[in-house]
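*Asks:* Take a look at the structures below.
Please treat every number below as a calculation from the coordinates, not as lab data. All of these numbers come straight from a predicted model, not from anything done at the bench. Cβ atoms are built from the backbone, for glycine too; each structure is taken alone.
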Structure I
Amino acid sequence: MTHPVTAKRRAALAAQVEKTVLTTPVYDIHTHLYDPAFGGLLLWGIDDLLVYHYLVAEGFRQFDLTYEKFWAMSKREQADAIWNALFIEHSPISEACRGVLTTLNRLGLDVKRRDLPALRKWFAKWNVADYTTHCMDVAGVSRICMTNSPFDDEERVVWERGFRRDERFAAALRIDPLLLSWEGTAAPRLRDWGYSVTPELSEKTVSEVRRFLADWTRRINAQYLMVSLPPDFTYPGDNVCARLMETAVLPHCREAGLPFAMMPGVKRAVNPLLRMAGDGVGHCDTNTYESLIAAHPDNQFLITALARENQYSLCVAARKFRNLHLFGCWWFTNTPYLIEEMTRMRLELIGLSVTPQHSDARVLDQIIYKWEHSRRIIGRVLAEKYQDLAATGWEPTNAEIQRDVQDLFGGAFQQFCGRQQARAAEAPKRGKRRA
């Protein structure tokens, strides 16, 4: 029996969902932002918004500059060139351009004037601490997870000297060089830092890698470990990346009670002349990740893939593996059309056991537009799903809607991480019982 839902009830349900989605605080579980104590590593303000690598790549499609001349410019000059090419000489309709305007609009600035000097003057009045709080308040973000690499020389020294942490900023331990450039980068650096490793993955070397991971997990209080992987990564396989995962990374994650986040599909330096803006996308083999997850049922895995073509098969995989949690619309999929498609597919295939979005912000101000745009889409899709339920006679209460939105905005992620922590806490007890 179907239960017709009146237009008035549909509108009321949509309004309730919209209100809840727009007002529920978000835990932004993956960004490239920094605690304000990191100083210049935390990017913010109009010039950083304009020289964001999305806009750099788009700018080169319009302005008549050589790569060499552009990179020789100051940040302010680069921002001027992008502003003129993408906002003045052409209408700023791309998602990256619109994002800048949404951010300025939500900050209460007048974008109609097209006055870049006036915008710079407004941002100049802020200090980083107050502006961080202001941005998070405007964006409705209560907590931000950073991306933290011991192999970044500027960042590492801040951790080593210590600082008073902002409790709103959590850490994630990024280990790309360890897995993807062992002989060329990671092994020499670990030796310099006092770890007895060799290029060969001997038992001693693996033990030292685990010690390194444990040291940095404790130092930064990591919430998870993470790596972005090329499309051709394979598992099982006799490659250094797979072997280090098997012998060091995943055992450490089990012991520490932390998930392991994998971000597959990056083709590095497709156009190296664009520098950070020059990376591309590749279709990965989902069988690789299914094999890895199946082989390690006591590990928890987080995955977001770069290629649109991988999203469906990963949704199916998430139905089969309870130790897999999908999150976010990463990088090139962070556009409204694909956010809606992916959110709809995920809710229809795996329900609410997903984190539909993360900002991936590299500039603090971006959390404003990325969450403003994503909330609207998530709310629209979720309202439709509730209306479908109402047609069966099952109408969600306001409390149920609030619960579900909280799960989508960080609650489900925290519950998923909690299962790995519970396993790690239980492991010593199991060992004592066996003894």
Structure II
Amino acid sequence: MYFPMAGAMPEWKRTGAAYDLVGYAPRGVGRSAPLSCRDPKDFAGAPSQSPTHPSHAYKQQQIARAKAYADGCARRAGGALRHYTSLNNARDLDVLRAALGEKKLTFMGASYGTYFGALYATLFPSHVRRMVFDSPVNPDPHQIWYRNNLDQSLAFEGRWKDFRTWVAKHDRTYRLGATPDKVRLSYEKARARLSREPAGGTVGPGELQAAMLSAGYYDDYWAMRATALSEYLKGNPKPLIEQASPRPEAMRDEENGNAVYTAVECNDAPWPTDWSVWNHDNSLLALRAPFETWNNVWMNLPCAHWSAPRQQPLDVGTGPGELPPTLILAAERDAATPYPGALELQRRLAGSVLVTERDAGTHGIGGGENACVNGHLETYLLTGRTPVRRAQCAPHREPNPVSLDERAVAKEPVPAV
């Protein structure tokens, strides 16, 4: 719903002048018949432990929680639960196009929005004018959604190292370690301390991990997160509490967002229902990628206990001449939607063009800090022209380290989703 506000930003000025920018809440989100699976007041459950190598007892506890959550979705939504799907999101988009009186749709989707954009292009290719897929999901039906989450956990390990490498480079500022491994030891030291005594009574190891995970999405957060970790280990927990504590005023929106995410992913495709499959796959993966693997499991495990019918994912794809040229934007080290997904989407949409930001990992790059990416995006939206097949952009500049005093402990903005 907030997307049209981008039109006021300098990077979007010409596009905003040429287009009416329309944002909308997909079914189940916000004011659009909001879906809820549990009481928002109980959603956060802070402080939490979130061990990177969970015990058998902890796993059994999380299995019970996942089953209870799935049961809550079924009980609260009733028969409507089965209708929250990506295919229905694509169909809703065509209803919106018609309601606006447009014969053809110009659409920009980021992250998950690229998946139902790809479904739309497959279902309604003659209704497409222009389409931008920013940081695309891998649309291969065999990837939706279980295998995509395995790939995501592995990719976040690489992005977590990118962050630690940057922190180590600025050890004079943060004093967290001069190598990525030493920064990791500082992080583990903070986790151990928070396990014994949560900061502010609300920030445990789970909340610390979630805060650091956001640094894997956006390097804009790197200086803030490094400062919070550094200050906490020096005895000042205030920045970490400000950045990592659950916000009571956001609980309802966060519970709603999690409920819709879960319903769509669980409904879209078959998931393993045998815990031994999850345990085997992720125990092996956690040996290589401990940072995010098990938290990703707990996020998606309700799908093992889902009561609504599962769909078979649509085989996304268009043939030559069926679809106008479309534009794909991807950062090479994106962890949330790993780069092979962009290559797969380009392979499946005939005539699509891929613009790659090399050696960068921010999730969602259109209209961001890279002038090269923005130039391709603006040219396409204003004229329909694309590079020949693929284009490469150098990475945007790394963030500058900022000390706690210099940033005046400003509260971080809430990112648009």
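*Asks:* Here distance in nm of label points 7 Å out along Cα→Cβ at positions 55 and 327 was calculated and came to 2.7; which of the structures I, II was it taken from?
*Replies:* Considering all the candidates, the number was obtained from I.
*Asks:* I would also like to ask the following. So if we calculate mean count of other Cβ atoms within 10 Å over residues 39-46 for every structure here (I, II), which label has the highest result?
*Replies:* Largest calculated value belongs to I.
*Asks:* I have 3.2 for distance in nm of label points 7 Å out along Cα→Cβ at positions 319 and 375, calculated from one of the structures I, II. Which structure is it?
*Replies:* Among I, II, the structure yielding 3.2 for distance in nm of label points 7 Å out along Cα→Cβ at positions 319 and 375 is I.
*Asks:* Out of I, II, choose the structure whose coordinates give Cα extents along the principal axes in Å equal to 60, 48, 38 when calculated.
*Replies:* Derived from the structure labelled II.
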